[in-house]
1. Where does the value 18 come from, among 1, 2, 3, when relative contact order in percent (Cα under 8 Å, 6 or more apart) is the thing being computed?
2. If we compute Cα Rg over 2.2 N^0.38 Å for structures 1, 2, 3, which one ends up with the highest value?
3. Tell me which of 1, 2, 3 gives 3.2 when you compute distance in nm of label points 7 Å out along Cα→Cβ at positions 25 and 281.
Structure 1
Amino acid sequence: MTEPTVDRWRQIIRRLGKAHVAVVGDLIADEFIYGRVDRVSREAPVLILHYDSTEIVPGGAGNAANNAAALGARVDVIGVIGRDDGGRRLLDALPPNARTRHVLRALGHTTPTKTRILAGGVHSAKQQVVRIDRAGGRVRAAFAGHVERALARALAAADAVIVSDYGSGLVTPEIWRRAQKTVGSKERAITLVDSRYALAKFEGMTACTPNEPEVEALLGVRIGDDPQALERAGRELLRRLHCAAVLVTRGSRGMALFERDRPTDHIPIVGTDQIADVTGAGDTVIATFALALAAGASYPEAARLANHAGGLVVMKRGTATVTAQELLASVSRR
């Protein structure tokens, strides 16, 4: 497609802040512990770090919500956390326009936490040396009713709904289908799904944004540099999921947008492929894609805007977000 004009980009980006989006899924606390390398331990061949600071930011569905809020949207967050320090700090890290009234704070549930330890010298960038995952385990069935009711309300009231499924069992395809039936024939929100393990079962979404390894695992294929394999995979996903669009993120190879009855749109990466950190980039992509569609962008326009957002966020360290001002500056340079 022809690249939109700067005036068209400005129109879309201005509308992002008027959108109402709901994000439902697995809320994860992303913890970053920063330290300076002191010396090598005498006890074992490992580094001793001098502790600097700790930061907790929203991860998983929380990161998608945080990214939508950073672009100015009104966000409703739907999920479950524990009554623990990780859950409390996760909610504290969300901005005021990300409303958490539909987040259940459950006794006996542990907030999933991913702890990344980063080390570096005084004059060097800090690099991740180890990650420790504290899983919250499978979400209890007792929480399903809360999520289903909130999801049904969101489908009827929001401009867009993002399902962020990291495999805890909180938002299942069955819950999704029941929520759809509750809304019935009423006008529904634009719906997008990012599901790590159950994408094939989320049928009837507006669009999905899998990365290439997820597509390969789902279909049992190898894509790599084979354009025919990519084409077959994208068309197969459209057929299986009965969705309007599939946006496959391909890392340094950019993105590929598949729509029914339209040629595949291959979108090159924005900026350099010398990235700083890919943590949470998929959440940035789906949040931007959803908001752009809610703002009236076409699928190719929304995909390109999401591509710019992804290109910006991977140049930042940690679980990061992109602002509307950064997006406008990026598209204006093209």
Structure 2
Amino acid sequence: MKTPDLYSREPRFIERDGVAMLQLTMAVNDYDHVRDLITGIIRPEGIILTPLTLQVEEIFFRFTHNLEWDVSEMSFAKYVSLTAAGNAPMLAIPVFPSRVFRHSAIYVRGDGGITTPQQLTGKTIGIPEWAQTAGVYVRGFLNDYYGVDLKSIRWVQAGVNQSGRVEKVKLNLPDGVRYESRKDTSLNEMLMSGQIDAAITARPPAAFHAGNTRIKRLFPDPRSEERKFFLDTGIFPIMHVVAIRRDVFNANRWTAMNLLKAFDEAKRRSVERLADVTASRIPLPWAAAMVEELAADFGTDMWPYGIEANLPTLEAFCRYAHEQGVAERRLEINELFPTEVQASVRV
């Protein structure tokens, strides 16, 4: 029996009301700003979607290893790494379902005496993976914004709360970076025992999550620090992108813009719901007022898709990824997305 080629798949068209429609499978996490696309309230022109709503870890693993669906949410760092190496079997569109400021992702020992970013210089810091998107951003702003020399730090890789975690991509670490992997322990255990001074992790250490004061955040009020960082730099960190299998895109290049437009409309409807003062759309007090408050800093489109509105973030991440050895070369922005979505019609 011939082994199926993961990188080649015939397009599937089905008839709907006498019209041929392209059938695509799509996997994304459970987001309100994607909900109307998942439920079919919003439909991309010419496309019938079969959606799968899964946890991001499963989505990333199954798509990057097996290309199990046509359209997928994907780690931004993984995508940049594959694209820079020239072997990405997928192509992203500028849709960013997950964006998170990461000043809250730096944890230190409660008794360690570290109270400023500058004091991380020369310390031992744990990470779950060097190529994790959140970590790339944190190391980037520690170096650029706070003046921390990354080569002065001893980096220790381990699982956050479980032992045995390993890197998922091949690393090309810059000269002078001190890095070791520990499969026998976790960042949580090493923080608690004093083997490391700090940890950079999107997922909180278990002891911190349980309220143990022996682990604390470096920034007691991360939101204030993140707001200042955004106003100073224009960087709103992008964690995930949406990618299309390259063979699907090559056979139907119009799918990129049609999907982008559909994602954008679903997001617009989500923000409209949140801003509705007539009913509580999410179980949080003053949610509608928060929309107005945040618009003062972020503008009317607080979660922009597309390239132009995200240039500071995209450019910073491409530089961070290359400087840290996650990407073997520094990508230009036009290499990240197909030409079909790099400009749109204006009437």
Structure 3
Amino acid sequence: MTRIERGFAILLLLSDGRLVTAPALAERFEVSVRTIYRDMEMLSATGVPVYAERGVEGGYRLMEGFFLPPVSFSRDEAVAVLMGLALARGLRVPPFPEELESAKQKLVSVLPERMRALLTETRRLIGFEGRPLDAFHPEEKPESIDPETARAIETRAVEIFIKAVLDGTQVRFGYRSTYRRGNNAPPVEAEPQGVLWDRDRWYLIGRKIGSTRSGGQRFWRADRIIEIEATTLRAQPSPDFDVRKHLGRRWLADAMAAWAKSAPVRIRMTTQQAERLKLDWFFGLSSFERTGKNEVIMTYGEVDAPYAMQLVRWLGPGAEILEPAEWREQMKDELERMCAAYA
């Protein structure tokens, strides 16, 4: 048996998902354990997802789903899948971009000829707009790194995290928090649970190892990952995790409640102004307390005074900052300067 033939036979043996030791493989194919090690290195080098689990009961395992049975699609199902691929390609940071393209080509290649010419033109026929500018919540100033490199780093972060979720392994990464100056934060070790895409940003969800927070669950923005690596450490399964529990921006509601406690801003406004803000994706998650017939006090979290003052100016007459007190004084000085300009 040649090395290539033995490698293919090993793949077939591992295709049922079982854990097989190197000595068992050596005995099965009548070769040395060292030869099996070299075979595994060869398979890994060619891109075959073979994973080694160390320990007394360790061995080799093939990633689940590497061999997939043939699938047949109806016309409408094929169109739906291609639309999903087109949407993914249109993201600012599409994970697995090469795999997206190869998946599309494989799907198109098995379609009937009468459909192929039409569906190969999905980029020309199906368009998805990017996220519009958000004037109230501008993005951070770009780091000293070009946009293409930044997107490549973010793409890698999302891909490694998703693979770790599927493989059940831990990850280690550096994280640049907006609440910490510099990049001196200690590395984060986490057990990935899932990912969430919202407003053209990827959020990585997992349990931080050693966290004292209840449940230990955290959200990390993928574009703030400095570097990331997968580890061989196994992650504990999260049977209760369901990303659907965080949809409807419930994940953001929890975060905003925490911000409102740590950096509260209180703004008095009219009922009409409050109802308008409740429609906003961000401000709508603030706390609104009716304090009079036509008076509402909104409480939310903010650390930058200019953003709060911009909101008050946008709301217009009837809105005023109550707290923090120093911001109220800043707002007063700014309005006096504005009035002087119109005198």
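What follows draws every value from the coordinates through simple rules; no lab data is involved. Because the structure is predicted, anything quoted here is derived from the model rather than measured. Cβ atoms are built from the backbone, for glycine too; each structure is taken alone.
1. Values: 1: 18; 2: 25; 3: 10.
Corresponding structure: 1.
2. Values: 1: 0.99; 2: 1.04; 3: 1.32.
Across 1, 2, 3, Cα Rg over 2.2 N^0.38 Å peaks for 3.
3. Numbers: 1: 1.7; 2: 3.2; 3: 4.7.
Label of the originating structure: 2.
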